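Got some structures for you, see below.
Computed from the coordinates by the stated procedures, all read-outs in this text should not be read as laboratory data. Everything numeric in this text was worked out from a predicted model, so none of it was measured. Cβ atoms are built from the backbone, for glycine too; each structure is taken alone.
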Structure 1
Amino acid sequence: MADHPFIELGNLIPGTLTVDASNADYKVREIRSKLYKQYPNEEMLRYPLTKIVLSGKGRPIDRTKVEWGMEGYYAHYTRVFAVYRDPNANNTVNLPQIKGSIVYVAVPENDGKSFIPMEDVEIRAVHKTTGMAHSIIGDVEAILNLSSSNFKLLQVKLSENETANTNMPCVHCNHGADYDCYVSMLSYAAPENSTIPPGRFREPTVVYNYSQIIMAGLSITGSELADRSLFDEETYARYMRQTMDRFHEQFERMIKFGVRDEFTTTVNYFGQTENVKRWRCGGLTWAHKTLGGNYIRIPEVRVFEGYDFTGKKWETHGELFMQLLMNRLSKKSGSAKKVFVSSTGRLIFNELFKAATNVTVGTYTKDKWGFDVEEIRGMNCRLELQQDAGLSMNPAWERLMFIVEPDKIEFRPRRGRDLTVIRSKKDAQAAVENGWTWRDGIREGVFIDGSITFDDLDGMAVVDGIGHDFATA
């Protein structure tokens, strides 16, 4: 008999045959075919900004760099450095002045250019602690330059008497440690038989962003694709679903966290190295940090909108902070905003506002994108609170809050490079492929090339550390 017969004897099991002693590989597997797919609960939106931004695309762009202009609202006021008695700015006003007196108001050089002679102005001093305001009206007679300084002097003829304890703004403006002082344009008072005054124009500011190529790939060998799976979802369908999820997640995170950048890198094509360019698109966090907006970290907040939060607790002063923040955001923008927070963030706000009599947390309604939103009213803005799955499922982001106006965010695709799905010929059974390039497998994917533009960042915000206490003393 051969040492290694074709059919060998199996393991010898003396005594009673038990489950533990038998070979488990010989048993029929009892496995459910239905595949359980874990998702966040239905109240947590998976890719909310992606859906909003891609549903309202802008005009296609023809190059990687996209620029846009923004014209800010100028309220025709400026801060006052000091008020002087002489045009050389040597002596500040320290006594009340009478009607007809000439004072010289020092303002920042660039803001000083916005005033012209024969404009009425108000000079106002506001006490930093009590809020007591003192004001007086005057007439601009001239705008003077000081070659050795970075400010201009408005030569103002007072139209009222400065009276003690009522309106002494010129004196108070020189108490810098105690007062904030402003000069505001009122109106132009033209004399008889006048010519039209000179014009004053503020040019828009131009900012830019880069387009970014986002890709997500799917690679399966022919053998793996041919194998029959135990599960009810087809192998290809399962992998494609995961690929699309990964793509949407990348796009969502680019909108929130992308940093504008350009640089070169090297890629290897069939053993040959080439230098190529890469671009990154800046997102909301980057925009608020660099383009001028509202990037706020609660544990670092000391004085905000004139109120000193140093040493304050979120539980006792969080509502006041939100009221002041919403007041700031509502000044130069619309009244309706979307707030994306984690599930933790939603609990924080519900706890914060449950005792507030002037803030109403409403029931869920549907917005125009089909999302369920929880309305919060009573803070100078109507907020639509939405739970964000990406913020909820990542402990690093559960204290983040994004306040946005969706209509002010626009996706600009590269021309001919909008959302594209790359498919193979796997479904074309009769297709004849080039034998030199054919491969026993498929590689598919999805890509998009485009940029994000932002308008009116003053009306939006990114707040980090919600629920934490404010800066320590």
Structure 2
Amino acid sequence: MIDVKSLPSHSSRMLIQAAKPTLFSVTARPELIVSLIFANLMSERLWSLAHRISKSAKGSFPNGDIADRMLAIQKFVNGRFYHARPLEFGRIWGLHERENITDPEDLEANDYAMGILSRGFEHRMETVEWAPMLLEFLKMGLFPEYVYPTVDIILEHGPLLGHLPSKPLGMTSCADECILIASLALALRCCRLDDIVFLGSPFHYSLFLFPKGSEGFWFNAKRELFDARGWASLHGHGSAADVHRAFEDRMLIFDRIITPRGYCIFPKREATLPREEISGLLERMNRFLGMQLETGDSVPRISVENADRFLPSLEGCESGEEFARRMQDLAEERGDPLALASFYTARRLDVSDPGIYVSAAVTGYRTLLRSAEVLETGDAVSMVREVPERRSVFGESGRIALPDEVFLFNTANDNERVLSLHALLMLSTSFTVSEKADLTIDQSHDAWRVRFLDAEWSGSDL
């Protein structure tokens, strides 16, 4: 394990969201998309998937035609991962509820995202069977919770999907697929970080990759992959209206571009990219698509420029731990907040403030529902003890699962059991505020402990 405890601290609110990115937190903080890519590249399971694709591509790597390599990635992700419907995400992760939001910035991001989602499903009323139900949810300030996980959690869904004929490796949303494809393309040396552009909105995400020497590739999540020639032939080199119709069929709404160097949200005229870089990215995508992307005033009034953001090199990198060392160097040398956040997205324990995970743990809907059954301390202790397996979903990698993941996958190591007990007690309405003031979790040693009402538990007790 590397040691990142000495790295500078940044906004705890941002780090809590980085530890569990969701559709709504990513709406407010688009850079968390990039934090997920970095966290994936810290995972040995991501590199194992990349090796699997390379091996199955029968000689296309590392020097094969770039289009063949992109197609190998798209075919693997499309064929081996299950694209879940919104209500399935609600069943697994619960509901995002507007009425529970107290922070003004979070409330603004919620209403902005719900407005875009409502527009999207209103346009899809005739073609998407569940659109009417989701519109009713949105009117009530509700939406299925889309948690954007790292590759490790995506893959952990695989055993739960064994009843499906395709026997998928895991479960994904469109954003998950774009993040996973970008991560794999980087690990397989198909592109550099500077070649990545996400185009999308809270309603749907797609991914452009512009490797050197190519006209580019467009992934409509995992379902479709186009190079420039393939995209042009799709609509028969037709009129501007034909091109726009083909684009709108796939990308009904887009409000942002996101790159590893920054982002731009067009309707808000908000950006962390230099203006000339935004113009250059739009020009590349317009040339690829054969149409003008309608961004309104594409020059933002507000621009907090990240022109000096230094990106880690993947040259010669062959493992998650090697990439983590490069990210550590970046965070130490540059004090880059996104580099730091990626360690929390990866859920590593060698961070300066593991208490971030305590705060993230109480945001889980599944754990909240469980806590309603906690009438006394023993109920919470029993719930944790009933988790049958004693391994972490992250294996022995020194990373931590949150309680929602513990109760979904029915497995937890000692520290995850302590964290889950703490979250259940904190969320239970059976204890008073003064009683909860006595609730503490000691994370200062390798073996965590929770104390409450003159009692104490370690992971081995649970």
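Looking at volume of the Cα convex hull per residue in Å³, for residues 159-246 alone, point out which structure of 1, 2 has the largest value.
Comparing 1, 2 by volume of the Cα convex hull per residue in Å³, for residues 159-246 alone, the maximum is at 1.
Given that volume of the Cα convex hull per residue in Å³, for residues 271-318 alone, derived from a single structure, equals 108, which label among 1, 2 identifies that structure? Checking each candidate, the match is 2.
Kindly point out which one of 1, 2 the value 14.2 was derived from, the read-out being mean count of other Cβ atoms within 10 Å over residues 103-110.
Numbers: 1: 20.2; 2: 14.2.
The read-out comes from structure 2.
If you rank structures 1, 2 by percent of Cα pairs over 35 Å apart, which sits at the top with the largest value? Don't jump to the answer; show the numbers that get you there.
Working: 1: 56; 2: 30.
The structure with the largest value is 1.
A value of -5000 for helix-only ellipticity at 222 nm (-39500 (n - 2.57) for each DSSP H run of 4 or more, over all residues; to 500), calculated from one of 1, 2, originates in structure 1.
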